[in-house]
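Given below, in the form of structure tokens, are the structures.
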Structure P
Amino acid sequence: MDPTQFATAYALSTSIGIRPFLTLALASIAMHFGYLHPSHPFAYLGSDGVTITLGILAILEFVGEKIPVVDHTLHLLHFASKPIAAALLVGSVVPEMGPADAYTYALMGAGALNALGVHSGVATLRGVSSVTTLGIANPFVSLIEDVLTGIAVFLAFMAPIIGAALAVLLTVLLFVIARALVRHLRTQAPALAAPAP
């Protein structure tokens with residue numbers, strides 16, 4: 001497998017861990033206009049109907065992520081949808097090697113696990129944002145996630161090696177920040193729970 005295809009697959013699965021429908025919609029548009037050439041079993045991802053459907057879902061996701069109650073519901077649904085979306089997109093990017101290619105399926109599984117791991121970090125950060133700001137900062141956090149997704153998808157197509165390197169960096173940073181915030185909240189919880197004298 002060409003290293004750039006692996007890098008593209010990794011960068012896209014990381015991006016799906018942040019915003020699944022936006023990433024799928026952008027990839028579908030790229031397939032639709034012939035910029036990205038999916039493997040044959042996944043060619044339907046660039047069809048008119050799928051491109052339009054994913055575009056609508058991306059718009060609904062964009063709006064829903066800005067509404068505090070709706071964004072929490074979306075994060076619950078994304079626990080299942082992000083791994084599936086990542087597996088589909090990784091499968092479309094890797095070359096077709098046969099009808100039952102274990103290598104392709106292993107990469108699809110790895111992409112699904114990567115998206116799930118990134119989702120866990122994003123959901124933790126969003127939860128911390130909700131607790132510390134009562135959800136007021138969530139729309140701004142969501143906007144940052146949208147921008148990061150757009151940049152990640154652009155780099156996955158235009159500079160896949162750089163996109164994959166930045167995806168690794170983003171993943172590590174996401175987990176370090178999430179872990180630090182959770183530890184901070186745990187140390188603050190006993191002080192907040194103590195009764196006032």
Structure Q
Amino acid sequence: MSTGEPTPVWYVAYGSNLLAARFDSYLRGCGEDTPWGPHRGAADPTPATGDCRVTVPYPVFFGGHSRRWDGGCCFCPDEPIPDDRLTVVGRAWRITWDQMADVVAQENGLPTGETFLPPDPPDPGEAVRVLDGIIDLLIGMDRIDGEAVCTLGSTSPPPIGPPSNSYRDVMAAGMAEMGLDPEETERHLLDLDLTRRT
């Protein structure tokens with residue numbers, strides 16, 4: 001990685017970080033007066049310099065039980081998406097590689113110093129373990145405008161579990177920002193809830 005200009009990378013969100021205000025809390029921080037609670041923000045609080053809708057080629061699902069949200073959150077295994085699932089809606093945010101360390105650390109509720117990012121982002125299809133936590137992987141995806149792209153994944157994701165209304169509502173608001181209509185949004189949210197299939 002160059003010691004000059006920061007290395008750009010597109011971070012692909014698929015859960016609550018579909019919503020701009022929610023993702024911004026990982027960069028600029030926020031207080032208690034938000035649906036997602038306080039966040040310390042990144043060492044470099046510069047906002048994302050771009051965003052676009054993408055497809056996440058992995059079987060994202062609602063699972064576990066978050067104390068912050070009081071319900072399941074989105075998790076992403078590093079495996080192919082089954083034929084009976086919808087394509088997963090993602091929102092790519094253009095940030096820097098240094099900011100990525102802060103994002104993945106905060107996703108796990110850990111200090112940024114506990115991450116061990118490689119010098120450069122992973123190549124498409126490459127998964128790299130970057131910390132000891134539930135969301136422990138950076139998974140490379142196809143490049144955007146020649147720049148690296150990666151999403152967050154889990155080596156051992158938790159069991160399936162339904163989301164809280166607040167988490168679901170934040171995701172729906174993010175999809176609305178991206179131009180999805182309510183019917184399309186509901187189809188995608190239902191597809192993520194694998195408890196409805198059991």
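Ranked by relative contact order in percent (Cα under 8 Å, 6 or more apart), which of P, Q sits at the highest value? All intermediate terms of the calculation are to be shown ahead of the outcome.
Details: P: 33; Q: 27.
Going through P, Q one by one, relative contact order in percent (Cα under 8 Å, 6 or more apart) peaks for structure P.
Could you figure out which one of P, Q the value 9, 35, 33, 15, 6, 2, 1, 0 for P(r) over Cα pairs in 10 Å bins from 0, in percent was computed from?
P
Of structures P, Q, which gives -6500 when helix-only ellipticity at 222 nm (-39500 (n - 2.57) for each DSSP H run of 4 or more, over all residues; to 500) is computed from the coordinates?
Of the options listed, only Q reproduces it.
Coordinate-derived values only; no laboratory data. On a predicted model such as this, the values are computed, not experimentally measured, just so you know.
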